[in-house]
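Enquirer: Please go over the structures that come below.
Read-outs: derived from the displayed coordinates by stated rules, not from any lab. Every value quoted in this text rests on a predicted model; they were computed, and no experiment measured them. Cβ atoms are built from the backbone, for glycine too; each structure is taken alone.
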Structure I
Amino acid sequence: PSAVRRLTERLGVPLVQGYGLTETAGLAHSAGAEGAAAGSVGPALPGARTRVVGLADRKPLGPGQVGAIEVAGPHVAAGYARADAAGALTVAPLVDADGWLATGDAGRLDADGTLFVLDRVCDLYRHGGELVSPGRVERRLGAHPDVRECAVLGVPAEGAADGEALTVAFVVTRPGGLAVGDLVDELDRGRPAAERVHRAEHLDALPRLPNGKVDRAALRTLVPAATP
């Protein structure tokens, strides 16, 4: 949301967000010229259907619950065309029997069908049995005026059960602001354990890939296992 505000002010025109994949012929959701809830990609386009399902059972989740994003509709590709051993063209299907495409992305739907894309499914983790979205934690941290940029990972906890992880935040602060520990304590006060930052690391800058995305693999080398 902060990047959207800056670009809108700089360019003097609204920045319209959307969401889609190559396999959905481009857009599947769009905020439209009228805009949508901050941080969202808006509702599904006409004819498109989107649902958020549980990671293990693929059962549809209710409004506000975080899970895997699936898309269906006439815009979804039938599959990937490939040549078999004899050179004949075949299509490897992408969708299930009901036409749902697993996007590999994670997010949540509001009651009105507005979609919030939060993470890749592979980035989600559990703490205390609760599913944690690192993107959701990043948005909460990033909204603090003393935070210039941040990244959040689920890092295996020493001695914890399989699949359990601690939330580790890497934070770049603005000059003259709060120390990282004090900042996190302020933001986490009163929140349940699954929503808290369990370990915070101060960095001068986040490592990035050539395309500008945060290099999460490099961050993981800094904390191979975590303790609170």
Structure II
Amino acid sequence: MAGTNRILVIVTSVGEYEKAGYRTGLWLGELTHFYDVAEQAGFAMTIASIAGGHVPLDPESLAHDVLADLGTDKRYADREFMDKLTDTVPVADVDVEDFDAIYLTGGHGVMFDFHQSAALESLIARFHETGRIVSAVCHGPCGLLDVTLSGGEPLVRGKDVTGFSWPEEELARRADVVPYSLQDRLKQLGASYSTAEKPFATYVVEDGLLITGQNPGSAKAVAEAVVGRLR
């Protein structure tokens, strides 16, 4: 039954770039768009971050026109919802057995802490190897980069995936300050990486229980795919 399913949502703990003074953090809509779909379908969610505690928000995700997209402004105005981001569970304290799916949100902050977290990597490997859903959107697939399965191979090798593209990085004016190209890293690991024809178009790739979305506008579609699988 849908009501028995629980989804673990992972967010960044990093609030600024290493090479520049730009602020970053969770891209709020990538949380809210997913949350809205999953909650309406009757799923319970727990939000965890790499370090636990307070979650920084990418200031650009709080711009008026961005907040207005798909009702993120309603969540931003909801004190009870936003308080969920003040005291999140540390990833290291999470038990895989409590959840049926994991969802990795984006925002540039994840480029600095997702793939450097041994706790997150082992957690994702356990989700995958126990037949649970692993999903991610935008920069969220950074969390898949260092995930090695028990056989020694990278999780993404031979898998159909997507994630924030280099042309989108350039259009976002972050190409000079990001630590690497997510697109290139996924390809180097042997993933079959693809994108929508146009930057920032909604695009989701499903490969069995691995579900990835390309950009912020794909979070709702990722949620719909995850909910569909869980049902």
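Enquirer: Taking FRET efficiency 1/(1 + (r/R0)^6) of positions 11 and 27 (r between Cβ atoms, R0 = 25 Å, to 0.05) for each of I, II, which is largest?
Expert: II
Enquirer: Given structures I, II, which gives the highest value for Rg/Rh (Cα atoms, Kirkwood Rh)?
Expert: Ranking I, II on Rg/Rh (Cα atoms, Kirkwood Rh), first place is I.
Enquirer: Let me ask something else. If Rg and Dmax of the Cα atoms in Å, for residues 123-202 alone comes out at 12.3, 40 when worked out from the coordinates, which of I, II was used?
Expert: It must be structure I, since only it matches.
Enquirer: So relative contact order in percent (Cα under 8 Å, 6 or more apart), computed for just one structure, reads 22; which one of I, II is that?
Expert: II
Enquirer: A value of -7500 was computed for helix-only ellipticity at 222 nm (-39500 (n - 2.57) for each DSSP H run of 4 or more, over all residues; to 500); which of I, II is the source structure?
Expert: II
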